[in-house]
Structure formats: C-alpha cells, structure tokens
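Values in this text are rule-based calculations from the coordinates and carry no lab data. Remember, predicted model here, so these are calculated numbers, not experimental data. Cβ atoms are built from the backbone, for glycine too; each structure is taken alone.
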Structure 1
Amino acid sequence: MRRIQSTYQFLSGPDEADRNRQTSPTRGPSDTEILDAFSQAVVGVVRDVSPAVIRVTGDGRGSGSGFLITPDGYAITNSHVVHGRNKMTAETNEGDSVEAEVIGDDPATDIALLRLTSRDLPYTEFGDSEALCVGQLVIAIGNPLGLQSSVTTGVVSALGRAMRSQEGRLIEEMIQHAAPINPGNSGGPLVDSHGRVVGVNTAIIAMAQGLGFAVPSKTARWVTTEILAHGHVRRRQLGVVATVRRLPRHKVREFDLLSDQVVQVLKVAADSVAERAGIRAGDLVTSINGRITASVDDVHRLLELIPRDTQVDITVIRSGTKFEIPLNWQSYQ
C-alpha cells in the first residue's frame, strides 16, 4: 500500500523538493534590503537637490533657507525670512556668498522671490503638491540654526491644514509633515522621493516634536508666476472692514440661509470697489457666487478662487431684504 502510494506520488506529482518550492511563499525583501533602498532614495535626492539649496541672510538679523528654481538665479524663500528687506545675501552650497535682490514678497502666503547675481546655477523643479498622500516619504533640506545643507526625513502627516500668515490672512492647503525642522529651515524645500519640490518649509509648533508645516508647491508656483508677470500678487480687494455676526434662528429661516453666521460690513473705504458697486456699511454678506461666507476668511478665499474675468455676485441682506450685488472686476480696474 505504501509502495503504491509512493509510486503514485512520484509519477503524477512533483518530488519533495519541488513541492517545497511551490508551497513555500516567495521570499520578500529583507528589512536590510528595504532600509538600503530607502537610504539610496534619500541619498539620490540629497545629491540632486542640495546644490540648489541656499542660505539666506540679511543685515545680520538671523538667517533662513531658500532654493533656486531657475539657472539664472531666481530663488524662493519665506517672506518672514526677507522681512521687508530689498537686498539679501545668499550663500550657495559651495560656500560662495552672492548678493540677492528681493523681486517680490507676498506675506499673505509667506513666499518671497529672490534673484541672485549669478548665472548657470543648479536648480530644482516643482512637483505636484496636490498629488501628495498622507504617509508619503518627504525630505527637508535647509540650514537649521545656520548648519548648512542639513537633511531630515519624515512622512506627510496631514494635508489641507490652515495657518495664519503674519498679516493675518489664512494660508490654506498647508502640508503637515514629520521631517524635523528648526529655525533656519524656513524657506527651504520639502521634496518627494523623486527630488521634486512639493512644499516650502515655513513653520513649526514650539515645544512640539515632529510637527512641521510647508506651503504647498502649488501656492509657491502661483505666487512666483504672479510676481514675475505683474511684480506682485494680484488679489481682489473689496475695500471694506468687516466682522462676523451670528443671526437668530428666525432670521436664518426667514432668509433661507445655510449658516447662522454672516459677514457684516462695518466700514467701506472711499472710492473702493465695494463703494462703487453699492455695498454699504451695515450690509450682511451671506454668500459670494452661491458659496457661503460664514467668516472673513471665506470672503478672502472665494475672491481668490474665482477667476479674475468672472463676475462676482455678492448676496447681502439690507433693511430686511436679501438681494445680489453684481460686481464685474474688469470695470473697476
């Protein structure tokens, strides 16, 4: 009986060695191989990106980081690194000190554009910050506490964060990441595993660990384009002073509102877009182009999102009546 079974197995099936090869799982990469691959990815990024990272100083008042985006000397840093100055000094990865002119400064997004007085420089490329995923590897390169070309790694911790700029505007779509950064990293690049810039490191939370924030590359690219084309970032300005007001429930039902918070106009600047369009002090702004305005931040965001050649319809409540005020920005330029 055993002999027959053994013969059957030998004739119709694989031998024991073959069976073991078929039934044992395919061996995956070892921990060492995974770490080696991770290390090689970081080493490759640092090799490619570090030459384009600069140290930015001005008048001896602290320093920050930046990175070149064109071979003819254009570089990005933070607005709070520039701090209103027109001239800065940039130190390259090779140790050369080069004068840098501030071409444009946008405190609302904490982005500034410099131009170094040198040519044929190494430079970086922008990546797509909108394609980032939570958990994705990112690498921060900069000059923390003046220590040139320091490299840290981490992951994208969260997307879509919001943070106040120094002038009070809300910077949206911020990238939260776990690559350790310190004072001096400001303005340096946050890059993906392909060496593409996906963010501009801008802030940390004091007394916390692993909580870094970067302005997304999409915003940095837009600000750079605006500065190069127009010398500044063009933003719609209504010309009003406003605050948030909460309405009683019966008013919310009466006007069929989706939020009990509206934006109340306190003051209208003379000869402003708002005054010419007919907006008055006391008006309650409930929406812009059908989008709810429950805060002043909502107004800022919607005015930036709506294309400049698109009419803006501002819905207001005045003297117990809700109506729209059409506003064509082109006619007020």
Structure 2
Amino acid sequence: MTNRLHVLAIGNAIVDVIARAEDTFLADQGLVKGAMRLIDEAEATRLYGLMGPGREVSGGSAANSIAGLAALGAKVGFIGRVRDDQLGGVFAHDIRALGVEYTTEPATDGPATARCLVLVTPDGQRTMNTFLGASTQLSSADIDAAQVARADVLYIEGYLWDAPAAKQAIVDAIRIAHRHGNRVAFTLSDPFCVDRHRAEFLDLVRGHVDVLFANEVELKSLYQTEDFDQALDQLACVCDIAAVTRSEHGVVVLTPEERHIVAAEPGVTVVDTTGAGDLFASGFLHGLTAHRPLAECGRIGCIAAAEAISHIGARPEADLKALVAARLG
C-alpha cells in the first residue's frame, strides 16, 4: 500500500507555554519539580499571570514524538482534538507544516484548546501544569479506522487515559490496529499517571501493547518496587519490546530473550529536559519501522533525546536526520 504510515499517534493536542523559573517560584506555588499536574482553566489563567516571559510552541507528548519522526523522514499521522480557537489554529498549522497527516476536525463548542505551562528551572528540569481542555473531548468518533489500518505502528500516550471517552477511543484503535496485524506502542507518560491507572496499565502491558516506553521512575511505580532490576524482570515476561530510559545512564532495551544497555550520548549540556522521552520515542520508533536492530533503535533514540535537551522546547531544532547519520557513522 503506497500511502502507508510508519507511525500514527493518538495524543493530547496541546500548545506549550515555556518559561524559565527559579526553584523558589516552584516552592512558593507548591509545585513538585519535574512532575506534571492537571489544572483547570482558572488555575491555568492564574499561573500564567505569575510566570515570567514565555514562548508558545505546539506540543503534547505524542505530538512531539510525531514531530521528531517527521524530522527523521518518517511518514506519520496524528489524531488529537483542538477547539476552533486561536491556539487550535496554531497547533493545526504547526503540525501540518511538518508534513504530518492531521485530519481531526476541531470542536466548535466546549473547552478551549489545551495548553501546558512549562516551568524550566536552572538545572534543566521541567515542571508541567496542564489544562487538557478540548483534548479531553477526543472520542471514538475521531478515530479513522482506515487511517489506523494503514499505520505500521499505532503510538499512544498514557496521559490520554485520564479522559473516559479518550480511553474508549484508545481501546477501539488498538483493536483496529491488531486486527490489521499492526503493532501498538504505548508510553507510560508520567509516574503520577501510572499511580492513577496502575491496574489498567498493567493489563494493557500484559495483553495489548507490543512496544512499551517508560522511564525508570515510571517502571518502578508500575510494579511498585524500588528494585529496578526486579521491575525489568517482570516487564520482560509480559512485553514483546520495551525501552526504559534512565536519563544520563542511557536506556535499557529488552525483550523476553534480549537485553541491551545503550549509553546516553556524551558531552551534552542539559538546557531543558522537556521532550527528552518524547524524542527518544521518535528515534526508537524510526529505527524500529526501518527494521534496525534493537540496540541501534535505542542509540537513535538517545541521539534524538540528546538533541531535545540541548535547547529550550520539546521539538527538534537541529537536522535530526543528518545528526543520526553522522553519529551512527
């Protein structure tokens, strides 16, 4: 099929507002550094008024991954709901300008387009305050079965599990993907997200997900253990492929039969960790859909993640395709 997609992602369609902040600001606001919390529209307005100068860029975890994949030359699509407002127009323009197939119709009523207020501290950590807005209205009606059927990989972000209608849309999309012999990839997204949905996420990993993305903290939370190796052993028994990132310690890529430890890229100055996991998934899925060995998929993911943390913002700024070609040799 000539119009096949390498990856189709389902995620929250969010516009990020990114600003620098001191640790004292986070403490004054009662924010947990490095975490994501869900806020309502009133809190989004209040916190925005207290933040320093920021810049607006289209974001959302899965959308960031799709942007990275597009930069790597993959054929990709995205499903996510916005409102027919200014930020909704910004999001739709930005993602289509990258060459992403994005056909989700904007909502004409209901909550405003989602936005995430991202506070970046001097150590590069990002603290996210997310108003999900219109993205919570995603439903099975937004899932194009034909589009899902022609994607080699269906990639889903765990954050979507907070909205009941979106959860059902995910379940329906997974069934369609597997019915057509396609892979399903899932990211745990955030340790607090895991805490909210642990039992359902465990069920997903055991029986419905072919490729899992997590970081070390999320994986420990999933299996409620502080023993990382024990968590890896449990994961290896139930998941076809998993990639578990460990910040500066690189990533562990595993299957029931294989385990690869891939080092992080050396010599990277951390400016902003926003999107590191998202861009790791970009690189890994690019390698996977190109039928590269798993260890090499992990390496491509680390290269993409290193680019993401070298500047403010979660979307790639360098030529990722050229960067990967140069680093892999």
Structure 3
Amino acid sequence: MEARSKQTYALAGINIEVADKIKELIARQAKSTFHPEALNLGSFGSMFQLKEYNEPVLVSSVDGVGTKLKIASLLNKNDTVGADIVNHCVNDILCCGAKPLFFLDYIAMGKLVPQQVEAIITSISEACQEADCSLIGGETAEMPGIYFQESYDLVGFIVGVVERASIIDGSSITAGDVILGLPSSGLHTNGYSLVRKVFGVEDNPTCLSRFYPELGKTLGEELLQIHRCYYHWLKPVMPLIKGLAHITGGGFVGNIPRILPQGLAAHLKKDSWDIPPIFKLIQEKGNVEEAEMYRVFNMGIGMVLICSSQAVTKLTMALSQAKVIGEVIKAKREKKVIID
C-alpha cells in the first residue's frame, strides 16, 4: 500500500501561529481607538453602545481602496492605504450628516506578512483616532491561490449616527443655490486602473520612481497621497449645508446627481478652481478626452457642498479652502451636470 504523506494547514499555505500574532497586534491597535461606548473586543461580534440621541438614525457604508493597492504593493509602502479607506468611508457617511461611530476592516492576502499587516493596521487606527471613530473589529484572511505574491485587498465598513432632524439629503436644494468645492489631495482612491494603464505600471514598475518637476515628487509618491478626510472641516458648519457629494468613482457626473432633487442640475465652471498637475499629466500622457477626465477623476475637488446664496459668505469664511465652483439650475433634458 502506498504511504500517504500527512497534510497540515501549514502545508496548504495557512500559518495559524502568524495569524494569531497578527490578531494580537490588531487588538492593541484597535484599543488605542476605543471610546467608552465600544464594548467586548475579541468576542464573535463587536458591540457599540449608542447614547445621548433623541431620534438616532444609523448611517452605514462599505468600500474598498481598489487598485491603488497595486501601487502600494509595488512600492512596498503600505502605511497610507489604511487611512485611505477610513477617510473614504467617513466622507461617505458625512454626506448624510453623520458622525462616525465605529469602523471594521477586511484584509485578505495570499500570505500573511506581519510587517505589511502592521503598516496597514497602524494607518487604519491612526485615521480612526483622527476621525473620533472606534476600530472595533475586522477580519484578516490568508487566501493562497486567490491572492499572489505581495498583493492584497483592503475593505472598510463604517457605521455612524445622525439625529433624524439633522439628516442632510439634498431635498431642500433649489435652483439658484450655490455649489462650493473643497480641494482633494490628489486622486484619492479612484481612477487607478486608468492611471496604471496610462503610465504602463505593470510593464514598467520603475516609472513610479520617476521624479516629475510639475508634481514636485515622484509619480509613486503622488499616487499614494492619502485620501483627504473632510469630517473636522465640515462638522462645525453642517447646519449651513443643504447637500454634500463625495467625488469618488464616477467623478462629478456620477456623484452630484445623487443629491439633486428632480428637475435640477449642477452647472460647474471648470476655471473656478486650480486643477492639480497630476490630472493634466494623466490627460496628456494617456491622450484622455476632457469629458472622460471629469467622469473618472475628482479633478482636484474631493467634496462638493450645496448651500443657499445667503450662506456662502459664512461657509467660505469658515472654510478658507472652499471655492465657489458653480450653481444649481433647472435641468435641461435631464442632463444633471453641465461643465463648461
């Protein structure tokens, strides 16, 4: 009879001991973000006690960093993408007027590399602390055969709260309201598949190390700029705002219409803000049509605010970097965003 070799989880590519050590690291990082309302870390479910609200409405969102992770992997620089996903999720629920309560993460890798996970989790915990948000749970999965080499996936889940009377849903927006824009810190977490194709990153990863004078840094450094969080910027002025649109995948065309009532459109003046050099570089290098640029990228505007004309002065005084970039008009032929 042929002898059969003994099989183990380790031989299948899963190292339980490494996973346990990583979980201990994550637990320490998570505790540094905890608020008193966060309970029972390490159980099968994470708990959070809701306090001091009259009519609380929970607001949730889930998103991933996307193919920006390929840039991080190629440069072996994983200490920014955790903040990317936290800030992205915080901004999304902020558009409803919500305060972030707690965050959970999902990290999947072909092989758990403690240094890589530590960089990601440290970045997540630091961003959670900055946003007054508790990191209360998550999942770290080792999946050989699904992910290869140093590649990985990173997803974030967030829950926030807003008083029912303070929900921002765009329903009060009318023609004549003013559109303000807050600057992005670059591409944020969208458009990276097109960027990688434009620069030929897969075929020539060394392009990420090229220094561009117009950027003042290498291409890789520019592409790993952290997704800006607008929570502390906007928290004090929320009562003045009628609508908020986080400019992510789909650009202006895909995101602003989500907050506009029927029969209204956004008229944007593209010369009303300075477009960062990275977008001009992408357009020229890839021969990308202008309409496609505004449909894919944020073009230097990471968050759009809509307010009454009476509130503009107060908002621009409180938000020194805010620019008036357009106005709300009556829709023509259901075209929701006009850029000229």
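Here log10 I(q)/I(0) by the Debye sum over Cα atoms at q = 0.09, 0.11, 0.14 Å⁻¹ was derived from just one of the structures 1, 2, 3, and that gives -0.60, -0.79, -1.06; the source is 1.
One of 1, 2, 3 was used to calculate helix-only ellipticity at 222 nm (-39500 (n - 2.57) for each DSSP H run of 4 or more, over all residues; to 500), giving -8500; which? Answer by label: 3.
Matching task: 11 is the computed value of relative contact order in percent (Cα under 8 Å, 6 or more apart). Pick the structure from 1, 2, 3. Derived from the structure labelled 1. Given structures 1, 2, 3, which gives the highest value for distance in nm of label points 7 Å out along Cα→Cβ at positions 57 and 321? Once distance in nm of label points 7 Å out along Cα→Cβ at positions 57 and 321 is worked out for each structure, 1 has the highest.
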